[in-house]
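Listed next: structures, encoded as C-alpha cells.
Readers should treat all values here as calculations from the given coordinates under stated rules, not as data from a laboratory. Since we're looking at a predicted model, the values are computed, not measured. Cβ atoms are built from the backbone, for glycine too; each structure is taken alone.
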Structure 1
Amino acid sequence: MTEREAVAHLLRRATFGPTADEVDAAERAGVAATLHALLAGPAPKGAGTPLPALGPDPYADLAEKPSREQRQKANQERREQLRRLTDWWLDRMVAADDRLGEKLLFFWHGHWATSAQKVRSAPMLLRQLETLRRHGQGPLEPLVTAMVRDPALIHWLDGQKNTRRAPNENLARELMELFTLGIGGGYTEADVKEGARALTGWVVDRRTGAARFEQRRHDPGTKTILGVTAAHDADSYARLLAGRPETARFVAERLWFRFAGPDVPAPAELSGPDMIGTLRRVLTAPAFAQTRDTLVKQPVEWLVGALRQLGVRPSALPEQRRRQLLAGLNAMDQVPLRPPSVGGWPAGNAWLTTSSLQARLRLANLLATLAAPAALARLTAAPPEGRPEALARLLVVDRWSARTRAALAPLAGEPRRLLTAGLVSPEYTVS
C-alpha cells in the first residue's frame, strides 16, 4: 500500500469521506501526523454549524386534556422540529471541523440507538446527541452514567415505567446486552432484574424534557448485581458496568466492527483508557490495513462523503432539495435519528439489496445534478480518456477494476453521467 493509499484508507474510515485536497494534505503530512491530528481534533468552533434553535417541545404547552386539534397541531410542529434537527445534523456531518469526532458521534448514535419513531421530541434527541458528543471521546464511566439519566433513552426504553412496585426491565436488559457487557458478557436474568431495581425512580418531565429523580419511586433496598452487593442506584450500577473488562472489550469490538469492518477479526488487545485511546488502537492495528476494500458504506456515510467530495453543502440547498436528500436516505433505510430498533442499523451486505441499489442510483443522479462547478471542472479539465482517473481522484477511489473502467469509458464525454456511475460503482460503495 502506497503512502497515499494508506492515508486515503485512514481518512475514508475515520471520517465521513475525505476530499481529494484533504488526501493531498494528508499525504504530505504522513500517516502518523494525520492520525494524530484527527485524534487530537481541532479547537472547538462550531460557528459554521451552530446548534439549531428548536424551541421547546410543542407538547410542553398543551393543556392537561388537550383537544384533538391541539394534539394534531403539536404533532405537526414536532415533525417539523425533527425535520429541522435531521437537516442540521446532516449539514454538520458535511461541514464539521472535527471530522473524526462527528464520525464517532454517529457511531455512538447507532450504539445507543434511540429513535424518533417513539421519542418524538427533537429537543430530547438533540440533548442526547450533545451528551454523546460531550462524553463519547473519554472514559466509559462518565458516558454510561450520563446515558442512564438521558431523557430520550429513558423514554425509548420505558424507564419512566420502572418503579419499586413494578420494575420494568427494558432499560436494564438493553444496558447490559447491547450497550455495555454485550451478549455473553457474563450477566444473568437475576442481574437484569436487580439492575432494573437500581434504575427505579428516574422519570422524564413532559414539559421540560428533562429527567428527574423521584425518591418515592426508587427501590432503596440491597441488590446483588454481577456479584456485587450494595444499595445500588443508577450511578453505582453505571460505574459497575463501565468498570467491567467485558464492557471495555465489547465496546472496542463494536468500534472495530464499524470502523474496520466484520471481515477481519478484531485484534485481542484493543481497549484503551478512553474512547480516543481505543480508536487509536483500532486505526493503528496491523490488521487495519487488511480491511481496505471490505467495508460496505452505510447510506449516511455514502451520502455525506459524496456531498463533501462534490462540494455540496445541504444548508445551502433549497428546502425541496434537502427533502429529496432525506427521502433518498429513507429509501435506503437509514435516516439519522431513526434507527430501526434498539439494536441499531445493520451492516455489510444488508445495504446491498436491489431496492437500496435502485435508491442509491436515484440519489446519485440527484447528487450529480447538485455537484458544485468546481467539482465538475476537475473532470472536464482532463481529456476524455483521462476522466475516469480524474473521477477516481475526485471520489478518493484508489483504482477502478477493469469492469468498472469499461463501464465508465463511454460516459467520459458526459461529466454528470460519469459522476453518477462513479457514485454507484462497487469501488465507491465498498471502501
Structure 2
Amino acid sequence: MREKNMHTDKKVIIIGGGAVGMAVATSLTRHSKYSVTVFSEDKHTAYSQCGMPFVIGGQIKDFGSLILKDNKFFKDMGIDLRLETRIDSMDIEGHTVSSGGQKYHFDKLVIATGSKPKIPRNTRGTDLQNVFTLRTLSDAMKIEEALTNASNIVIIGGGSIGSELAAATSQRNINTILLNRSSSILSHNIDADMAESVQEHLESLGVKIITDHIPESINGETYVESVTITSTEFPADLVIIATGVEPENKLASSAGIDIGDTGGIIVNEYLHPSIGGKYHPDIYCGGECVEVHDLITGKAMLSQVASTARRMAGAITNNLTSGPAEFGPILNPWIAAIGELQVGTTGITSKEAMENNIRIVTGIATGSTRADYYPGGSKLFIKLIFSERYLVGAQIVGGEGVKERIDALTLAIKKRTTVDELANIETCYAPPVSVLIDPTSFAAKGALKKMRKIKI
C-alpha cells in the first residue's frame, strides 16, 4: 500500500468495478489521499467488454488479452478491491453500505453499478442451459466453451453486440441466425437506409437474418435444442440473447435515490444523484446506471458507450479532488466493427428527429476511402442530417476511415456547423488515405441542393 493512503481519514466507497469504478479508483489513489474501497459482483475487473466479440471471432488471441490490469496491480496501489462481493443495501443518511451483514462507512460514495441484460419476458426457455447473455468476461468464456462443439446458433437481437457476434460466429463456420424485432438491424443507432449495406454484408458472410419477428419459444429439456420463429423450428446448439440492457438500479432505488423515466439515476451536472428532488453532495453516480441528456433534443437518455463512462469517471474524479467539473449533454458518438465493415453514428437519426418533431433535411453520398487506382480502398456511405441548416446527425458505413469522420462530425455538431460550411469543407488528400474531395462534402452538397428546392 502506498504511504500517502495509509493515514488518511477520508473514505471513498465505489460500488461497481467497471469502466467508471476502476478509473475513479485508480485516479483517486494516484492524485489524492482518499482511502478507496471497490465492491464488485463481477469475478473480474479492469477488462474490455467491447473486445469480447473479437476474441470469439478470433481477431484477438484470448480473453486474457482483454484484462488491462490484474488484481495485484490495484492492491499494490492501495485499493481495497473486493470482487464477487455484493452490496446488499445503502444507508444514505448514515453514510454506510452493507454487505454480508457487515457495515462499511463512507465519506464519499460512487455508484457505478452499470446495466443488466434485458431478457424477453414472454419467451419460453430463456432459462435453459446454453442460453446466454454477454455482459461479463465470465459470460464470454462460457459462450466460447459452448461454441467449441456448436454447429448452429441463434442470436436474438440485431443491435451492435448481436451483429458483431453474428459476424464472429459465421466466420467460425457456425450456422448463424440473427433474429431482430425491428424491420432493420441496428435500428437504435442508424436509419434503415444505412442499415441495408450492413445487412447485405452480414448475409455475404453467411448469416441468415430474420427481421420483424421475435422468438416464439426456445425449446429443449435441459439444454437448448431449437428456437421457434414464425412457427418454424430452427436447430440451435446455443442461443445468445442480445436484446439490449437496462440500468442496474435496484440498489439505488431501494435507498431512496430518484430514478428517471429512462430507468437511469437522475443526476445533476456534477453527477450528484437526486434524492427526493435534492442532490446529495457526498454521492456521485456514473456509467450505464445514470441518465444523461441529449444535446440535440434536450431529453433524458441512456448512454451505453465506454467513452461516455470514461468521461464521467474523469468528471467524478475532478469533483472529488480539484473540482468543480460539469458533465453536460452529449451526442453519444458510437462505432461498431461488424465483419469487415465499420459502422458509426453521432447526433440524432431521422427516426429520432421524427419522434421529436424536428424538421430535417438529409444528404447522402457514396465515395471511396482511397484513390480508385490505389489498392485496398473500400466504399464509404455517408448520411448527414441537418435541421435549420445546422448539422445535427451523421451516419457512416465503410471498410475504413469511419471513426475519424464520426469524431470530426461530432465536433462539427457541437460547433453548430452549417450545411454551407460542410459543403465547402477543406480536406487533405493523398492517394493511400483519401480521395481528392471527401464524400462528406458531397453529402452536404446533396442536402444543400434539397434545401434550395424547398427554399430553406
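Ranked by Kirkwood radius over Cα pairs in Å, for residues 192-231 alone, structures 1, 2 are led by 2, which has the greatest value.
For mean projected area of the Cα convex hull in nm², for residues 24-63 alone, the calculated result is 4.0, so let me know which of 1, 2 that is. Of the options listed, only 2 reproduces it. Assuming 23.1 is Kirkwood radius over Cα pairs in Å as calculated from a single structure, say which of 1, 2 it is. Computing Kirkwood radius over Cα pairs in Å on every structure in 1, 2 gives 23.1 only for 1.
For the read-out helix-only ellipticity at 222 nm (-39500 (n - 2.57) for each DSSP H run of 4 or more, over all residues; to 500), a value of -16000 was computed from one structure; give its label from 1, 2.
Details: 1: -16000; 2: -7500.
The read-out comes from structure 1.
Of the structures 1, 2, report the one carrying the highest value of mean count of other Cβ atoms within 10 Å over residues 80-87. Intermediate values should be presented prior to the final figure.
Values: 1: 19.0; 2: 16.4.
For this comparison of mean count of other Cβ atoms within 10 Å over residues 80-87, the top structure is 1.
Looking across 1, 2, the calculation of distance in nm of label points 7 Å out along Cα→Cβ at positions 72 and 376 that yields 4.4 traces back to 1.
Here the criterion is FRET efficiency 1/(1 + (r/R0)^6) of positions 184 and 384 (r between Cβ atoms, R0 = 30 Å, to 0.05), and among 1, 2 the highest value is seen for 2.
Between 1, 2, which one scores greatest on mean count of other Cβ atoms within 10 Å over residues 264-271? The structure with the largest value is 2. If relative contact order in percent (Cα under 8 Å, 6 or more apart) computes to 17, which of 1, 2 did it come from? Source structure: 1.
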